[in-house]
1. Going by percent of Cα pairs over 25 Å apart, which of structures I, II comes out largest?
2. Kindly point out which one of I, II the value -6500 was derived from, the read-out being helix-only ellipticity at 222 nm (-39500 (n - 2.57) for each DSSP H run of 4 or more, over all residues; to 500).
3. Comparing Rg/Rh (Cα atoms, Kirkwood Rh), for residues 67-138 alone across structures I, II, which is largest?
Structure I
């Protein structure tokens, strides 16, 4: 992701980073009926972006899944992301990150539904693969629904 961020920043592109920002009693947690261990709890080190992720200071941060009783895998679900992008005149989005088979997939599919040209940064994603092959199936679905695939090498001349 860092190489993409650097390239897009130099080109003057808007950089947006989404993150889970869960309350301690979030519905996705096993203790509250969900499938996941507690993670990305608001205000804790586990909710911070990885220290090796080089986000420019002007990065727009979008927090999702902030309400205890609502799951949100997509960066568009319950956030201002669509408004932010449209207000900035964005028509094409490039999406990478974690996790291919959950948050990336949901965000890509929502971006397509909204009408953004959507590019999946295939070498900047990583899945959870609760079931073997989940990530590959997610990639296939995103492409079938209209996302385009890109690799860093596709941007060498930019």
Structure II
């Protein structure tokens, strides 16, 4: 099961292993409703970002992103390439996943449904000011990454 967090901390769960067909289906049919509450002027200029996962690189997924985001997306094979080995720059990678894993596995989920519920509960419990602080630290992280010429910088923050 894969969990997507975008402009808000709700989830879309994909059963099984993520592949190009499932990801394209998500981009075409599931993502648009998740973005409906984002103001149109913001949607028209917002960027989409994903990493170099093979499903993200599928020709069909890139076709949908080129069509729907009109060159405003970051990813392998995209208008702006995903920098290799750079997940520690993004808020989900440097904060969210570790935080959620700690919360979700305080008590081990025993069923898929219980796991999904624990993830949703953990997301709902994240204070807005914590998320804002996480997003605001992004510029500091980028500057530190540039300072060390792309090398590991986590220990310097």
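Coordinate-derived values only; no laboratory data. Since this is a predicted model, take the numbers as computed values, not measurements.
1. On the way: I: 29; II: 37.
Structure II comes out on top.
2. Numbers: I: -6500; II: -11000.
Label of the source structure: I.
3. Details: I: 0.99; II: 1.08.
Ranking I, II on Rg/Rh (Cα atoms, Kirkwood Rh), for residues 67-138 alone, first place is II.
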